[in-house]
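Since every read-out is calculated from the coordinates, none of them should be taken as a lab result. None of these values were measured; they are calculated from a predicted model. Cβ atoms are built from the backbone, for glycine too; each structure is taken alone.
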Structure 1
Amino acid sequence: MTTTPTPYLHRVCYSDTDAAGFVYHGRYLEIFERSRAEWLYQRDLSPTKLINEFGILLPVHELSMHFYKPGRLDDLLYIDQVIEHRGRTRVAVKQTASRMIDDGDTNDLQIIASALIHIVCVDTKTLKPKALPEWLFIN
């Protein structure tokens with residue numbers, strides 16, 4: 001299984017929160033998307049490069065989310081991702097948003113939200129499924 005070498009960090013700002021002061025549930029999708037884009041950038045890739053140079057798109061096909069604790073303004077979120085399953089044309093990525101909890105003795109990460117995101121590789125011209133390139137998953 002492949003993970004991001006270092007977690008993507010996101011500081012919760014005012015625009016991320018709802019009227020109750022918690023991270024609005026839809027914002028996690030945007031934060032997770034930024035984390036996946038960073039995963040590409042760490043491999044000297046980008047969504048534009050995948051389209052223009054390799055003729056592939058990586059749209060989300062399906063997702064499920066779980067919310068454990070509310071994220072709050074000024075929280076520093078650590079976003080990790082793990083490839084849970086990889087098929088010929090699809091990949092399932094588990095992403096988690098955690099925050100540091102300082103209980104005086106130790107600093108532990110507390111998971112506040114997670115998503116299982118199914119991504120399919122498609123050809124830019126035909127929009128038909130296309131095999132995921134092996135080089136995409138080499139660290």
Structure 2
Amino acid sequence: MADKNIAKKEKAIEIMKKMDIYKPYIKGFRESDKVCFFEGFGGFWIDQEPELHEKMKAIEEKHKCRVYAVTHEYTEFGELYDFLIVTDYPEEWDTLVYTEGNRHTAFAYVWNKDDDWCSEFGSVTVQSFGGGIRRIA
């Protein structure tokens with residue numbers, strides 16, 4: 001089990017590098033298990049937002065996945081938090097992210113804070129810029 005968790009973490013670091021995420025955020029994840037929460041392209045540590053940090057931990061425990069980044073946006077159907085994840089299934093890892101330039105389609109758990117029933121797993125597209133990411137689709 002520990003080996004799989006280490007492997008998930010290494011895969012997450014590989015994806016974060018592919019997305020060109022700010023190196024100190026990758027270092028914080030690697031060394032201290034800190035996850036970055038992005039508002040627009042700006043980021044800060046998710047543990048600064050206790051409700052969001054608890055939600056992340058609950059998702060990781062329930063679905064045996066590893067969250068490596070979180071984005072946030074307001075849409076016509078609710079306030080969304082996108083938890084970008086590495087699943088528990090190594091056979092899926094090569095398909096967790098598709099990159100074209102600075103756009104990355106990544107597998108995520110999308111939490112609709114306004115209507116939890118509408119929360120789901122799926123793909124989101126994020127754009128990277130200046131070491132940060134934001135969802136664009």
TODO: Identify which of structures 1, 2 gives the largest calculated value of distance in nm of label points 7 Å out along Cα→Cβ at positions 52 and 84.
DONE: 1
Task: Read-out helix-only ellipticity at 222 nm (-39500 (n - 2.57) for each DSSP H run of 4 or more, over all residues; to 500), computed value -5500, structure in 1, 2 - done: 1
Task: Origin of the derived value 28 (relative contact order in percent (Cα under 8 Å, 6 or more apart); candidates 1, 2) - done: 1
Task: Of the structures 1, 2, the one that 1.13 was derived from, the read-out being Cα Rg over 2.2 N^0.38 Å - done: 1
